[in-house]
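Read-outs: derived from the displayed coordinates by stated rules, not from any lab. Please read all numbers here as calculations on a predicted model, not as lab measurements. Cβ atoms are built from the backbone, for glycine too; each structure is taken alone.
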Structure I
Amino acid sequence: MKANTGKILLVEDDNNQRQIIKTILSNEGYYVEDVGDAKRAIELIRNDGFDLVITDLRLPDMDGIEVVRVAKTSGNPCHVIIITAYGSIPSAIEATKMGAFYYLEKPFDKSQLLIIVNNAISQVKLAKDNILLKSQLKEKFSLDNIVGRHGKMEELFKIVRKIAPTNSTVLIYGESGTGKELFARSIHYNSPRRDKPFFAINCAAIPETLLESELFGYEKGAFTGAYTRHIGLLEQANGSTLFLDEVADLSLSTQAKLLRAIQEKEIRRIGGEEVIKLDVRIIAATNKNLEEEMAKGRFREDLFYRLNVIAFTIPPLRERATDIPLLIEHFLKRLNENNNQRKMVSKEAIKVLMEYHWPGNVRQLESVIERAYIMCDGDVIDVDHLPEEVKNTKFSFEGFIDIPDEGIDLAKLERELIRKAILKSNGRLTQAAKLLNMPYDRLWLKVKKM
């Protein structure tokens, strides 16, 4: 007997026929429950989950079409196969229109039954896997799973919670590695569009000659090599979200076409005449200052204002150093789970990691932790396991006694003093407050705003 491959409800009032079908399916590894009337079948469907219902169209207490209706409106992925005699084929066709997967005309043979059952079960399992994947994606990109307790991050979370349910265009600023796509996905998976796939393209990674085709699509014969129709990302993302990473790298001509697509909510494929209506939420991101790019003539002002409906900046990791221990814990937990180990990072190593300036931001920190994890043969990751550039580069805090001729930024000086106190006290705010001769609640508020 094969392993269990699906759960089936068999509804057939002919006892001999029911036992034959049940035996065939059970021998193939399916779990089969069998009943002889529609009332009991409907009760089981409402109280239990089945991958497949096989029902006779003619039942003693009611029409099998009612079984089809209940199964297809149960809220769970479930296919229905109708068993019918020649005279009831019109009713079977009606049941198919209601959502029945297939109708089998009596008499049928074993191989025919098993092929249809296998196809039906495979489709249901695919649908269930899809639902599970969507659920996991929603959980993965929930705001609660973005690591950060710094005041700047908490402000970003508030913004995302407000804008996610809307259809407004979003512009995300941030250095490379800060997590711009992570925030874009969080906006999507917390929006009404969450059940549709999230689409993304890196505008800097695709040659200009191909980028327009990727965005707008093309018709067969539109240019040399266009052997078939290609659906562009804007069209694929209809009803969903399209993330344009590094949008500042778009050429001026592509910017003009993108502007029209956003304004008119419609596109034409390259070489096509058909106007395709769009319902796409655009989230754009860049590590450049778009106002400076506009001043240099490299970015269209009209497109900027279309994208800049809601804008926010993700702070670099060096500006939220108090989140570094949380991020280390997050990455370490994932590595331990994947490798079935229980490694930890020493306080000395954490201190060194907090003193580093992280030009590659969170992405670089993740890579450093993974490298150190691999290099560490024991259970404790120490300073020796860290890369040389991290060990030998200390946080610079020069010139805080002498005042230069151009003056100082007092707010920045205070932030750096607080940072140094937190580093010196290994992240303990109570001790840091003592070092700064500052009340704890006052320090906590200042850290929250940093």
Structure II
Amino acid sequence: MTPPRYWPLGAGRKVTSPFGPRSGGFHYGTDFGRDGGSANMPVYAVADGTVIHAGAAQGYGGPDPAGWLVVDHPADAGGGCSEYGHIIREVARGDRVRAGQRIGRINPDSRTNGGTAQNPIAPHLHLSVMPHAYNPATKIDPIPWLGAALEPGDHRPPTTPPEQPKTPPILADPFTGAVWSPNRHRRSKGTPRWIVVHTQEGGRTARGLAGFLANPASKVSYHSVNDEHEVLKVVAETDAPWAAAGANEYAFHHCFAGSYAGWSRNKWLETDATDGKNEDVQLTRGAHVIAWWSHKYRIPAEWIGGRNVPPWGHDGICGHIDLGRWGGGHTDPGPNFPVDELLRRVRQFLTGVAQPPIPKPPPIGVPGTNPDHYAGVLLYRGRPGNNPDQVRAVQRRLKAAYRAYAGHLAVDGDFGTQTEAAVREFQRRSGLVDDGIVGPMTAAALKAW
């Protein structure tokens, strides 16, 4: 049952501008105020969550602490994000807030509200709601979402205490050896709360990769690497490896040796070792490492990828891609990485009990398209195996059919930052996952060739 939500303003509030068409445009939120003026009126969190954006923002004013707040709500609080504009914040990014908690006050400066000297707009709160994750293209009417909201200050109804987790079994040490890398530095932050999965994009064995990482000239490293035979420590857990640019200190980093972000799901789960590699066993050994860190450092065995980039406010497991440009701008472990199967194996190590398969979310496609026609298509920025002819076809189609945001594209076969941005915009407008990756569903929706 979803816990109750709270009104963002206290008694006396009223809706001053509803969600919907307004002045020839569309108002993607609800404005709240009160008769007699709402300057400095306290603003309250509508649900439990973590602050992911705070401070000055275009359209909401500044300088910090004036501007906005965005709060990401976990699944047990109903999920989604709430956005509070035209306020002066009283909490910071990364803070965890409770439903009904005071988080700021309405900015008394009318100049931040979008009006003019001739037509000023009184101070007010703008509330937007996104039902799943932070994505401005998915904003919904906040009033139905708030439902039977409580007044700030009301007590929550009693809830059943959560069941205490059972004592997990003693895990065997997953590591079979060590090849230490000099490419590291002493961690200055606290204990990491993320476990990040990487692919090598080359090579074959853990021993070969560890040898490469042990060379100072490589200027790269991970905490550990594995293949189907060996699991090797490379950098001590008290140090930060050189794996993800600005995110080196914030995670434990593990790399699957000889793996590629372009692998299919079936390749990741392949048990046939006639090619010299049993990928399924390699995935299990990697899951053992992740379970080891999850148990040792109390990091949840939950996949937090696909939420915020980077995933501030969430503890758990993610891919290199989920660190964004701050983490180096990489795309591994790839769109076909079997997250569900990795988590099942991690949880099996943690509980000692066989875990049922975790249902995969159904693929999202555009009605009336034929993704099967584009089976095997995989194009994204940084992928060594991009087909230049296919990239040119995508660029040509975007440029010709979607001039408003892709008319500037060069048809050069290079999947660069501008092509990625145009693909993301097309995906957003088409109701697809906006990951910048052209797979069968995006190619079908685009009718690329």
Structure III
Amino acid sequence: MIIKEITAKSIISKSNLPVCEYAVNPYVGCTHACKYCYASFMKRFTNHPEPWGEFLDVKYWDKIKNPKKYAGRELFIGSVTDPYNPQEEVYGRTRTLLTELKGSGAKLSIATKSDLIMRDLDLIKDFPDVRVSWSINTLDETFKDDMDKAVSVERRFAAMKAFHRAGVRTTCFISPVFPMITDVKAIIGQAKEYCNLIWLENLNLRGSYTRKVIILSNKVYVDVLAEFSKDGLLIPKEITWEDGRKYEITQVKDRVYEEYKKYVTEHDKAPDLLADEQIVEAVLDKINEAQIWIPDGEIYDYYRRKKPQLQKRLDNEKVIKFKSYVSFYKSIVDQDRASVVICNLKHEIIYMNPAAVISYAKRGGDKLIGRSLLDCHNPESRDKIQQVVDWFAADESHNIVYIFHNEKQNKDVYMVALRDEGKLIGYYEKHEYRNSETMKLYDLW
């Protein structure tokens, strides 16, 4: 168990939960280590590599300056932690919170699986309209022990009974409901004398805890696993868990690359840290929808490790795609009956189409490739060529210049800019003949 003491800017946060206006969590993490806990998603944002249930951050905050501003407001204590985990007995952060809010008029809802809350009954009962709920999803203590490290179901009912007798509104929160395991009627039967409300929540098989729940069911509750399998959520029995794991990892890898590629394509840049979070969140959403059972932390770790390789894969994909187009572009140039001479920014001739090789045969033909175009011109022409290149470089919209008319061959000559996503990379000479066409229309035979 890794326990750290941390400083929190504020202990009370605005919330979108339907049961409250503010959420209050005196701890980060929860040592009850419930295998089905939805709050394990918090690891995405707190950078905890430890398994859920094996770390706890103890929050310290500046004393609440104006607690009365929360008068009549709904505050939910324990939305993503249990405020009465065993370490509360040592650190007392929840009791400190209650002491600071005493007399504020705030309306509290407290969620727990513990009977340690009995310690604070004297404080809690004085809050207006306060409500305390205990999570109970089974009467089978063995199953309870398989799923969490909290106190026994019997002790939870005892605490509920004590609060109810003290005049505090109590709730029995039957969550999650395990099909064929959770005996809802029996739980209600035992709780109805000690609670004002019964809440129920279904078992949500998604996210990082799913695999743990299913593997446990596979080992201990085979009939339940078979029942779950009917809706297609689980890997078929004839596939081993090892094979299923390989399948899941392959699916995750593909989705990570898809989201990375999507971001780079849409934004034309590599993702920063904020974008990294967005990419992984998108991956998590997709794998949850697909009922893939890989812990969130593993996906974050995989993305961080593989980010350089993802970019390399994308670059290679672009090269392959570009190469598939090269033959098309080259064919366009080669089939042109006019000369095309391509140069880089150093004025080196890097390509001549067949028409250019024939046209400049007396000067060496294709042996000119690799030589400077400027060597074929007088000093005045060289200066003009450089002036045109400088003009190309000055603005992306500067792309073509008419430079010469050959009266003898009745053709016009142009210099045309070559760019890579706007960046000037070279130029070529474009020749256009003005003679009337001598070919017959559709002369195919």
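Side notes on the structure shown:
- Source structure (of I, II, III) for Rg/Rh (Cα atoms, Kirkwood Rh), computed value 1.27: III
- helix-only ellipticity at 222 nm (-39500 (n - 2.57) for each DSSP H run of 4 or more, over all residues; to 500) derived as -5500 - corresponding label from I, II, III: II
- Among I, II, III, structure where FRET efficiency 1/(1 + (r/R0)^6) of positions 175 and 423 (r between Cβ atoms, R0 = 41 Å, to 0.05) as derived comes to 0.10: III
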